[in-house]
Structure I
Amino acid sequence: MYTSDELSRVSFIVMREMRVPLITLLTVYSVAIFGMVSIPGPIIDGESTYLSIFHAFYFMTYTATTT
């Protein structure tokens, strides 16, 4: 079995290499979710509808994993 010290060293190396891709992914998701929340949707009964942050987050996670 591996010791805790070896596993922490491996996780440190992985996180060091994956820092930029993870930050990029989080930034893209954040911008997309903010855009979906701030853009008005269809007009119902004379009022524009907007997505909630939860609906936008669900939509982004669903479409990102299925395309």
Structure II
Amino acid sequence: DIHQDDELGYFDVSTQAIFERDRFLFQLMKNRGIPVAAVVGGGYRTNHADLVPIHMQLIKAATKVFAS
């Protein structure tokens, strides 16, 4: 996956960058009146506790855009 600490991935995307990507896309859809459905996926971490904060970026970004 894309996260910099993913054990199987080859990308170097930070947790903050994942948040910014998701926030940008949610804002774009909101501005254009396009409905959004999103699910978390991916992340092949041996320790699942390390994966939760990465997946939470989607929820944080959605909350930031749609709760305001």
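Please treat every number below as a calculation from the coordinates, not as lab data. Small disclaimer: the values here were computed from a predicted structure and weren't measured. Cβ atoms are built from the backbone, for glycine too; each structure is taken alone.
Structure data summary
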quantity	calculated
For -26000 (helix-only ellipticity at 222 nm (-39500 (n - 2.57) for each DSSP H run of 4 or more, over all residues; to 500), calculated) the corresponding structure among I, II	I
Among I, II, structure where relative contact order in percent (Cα under 8 Å, 6 or more apart) as derived comes to 22	I
Read-out distance in nm of label points 7 Å out along Cα→Cβ at positions 34 and 50, computed value 3.4, structure in I, II	II
Origin of the derived value 0.70 (FRET efficiency 1/(1 + (r/R0)^6) of positions 10 and 58 (r between Cβ atoms, R0 = 25 Å, to 0.05); candidates I, II)	II
Identity of the structure behind -0.75, -0.96 (criterion: log10 I(q)/I(0) by the Debye sum over Cα atoms at q = 0.17, 0.23 Å⁻¹, calculated), options I, II	I
Structures I, II, by Rg/Rh (Cα atoms, Kirkwood Rh), for residues 2-41 alone: label with the highest value	I
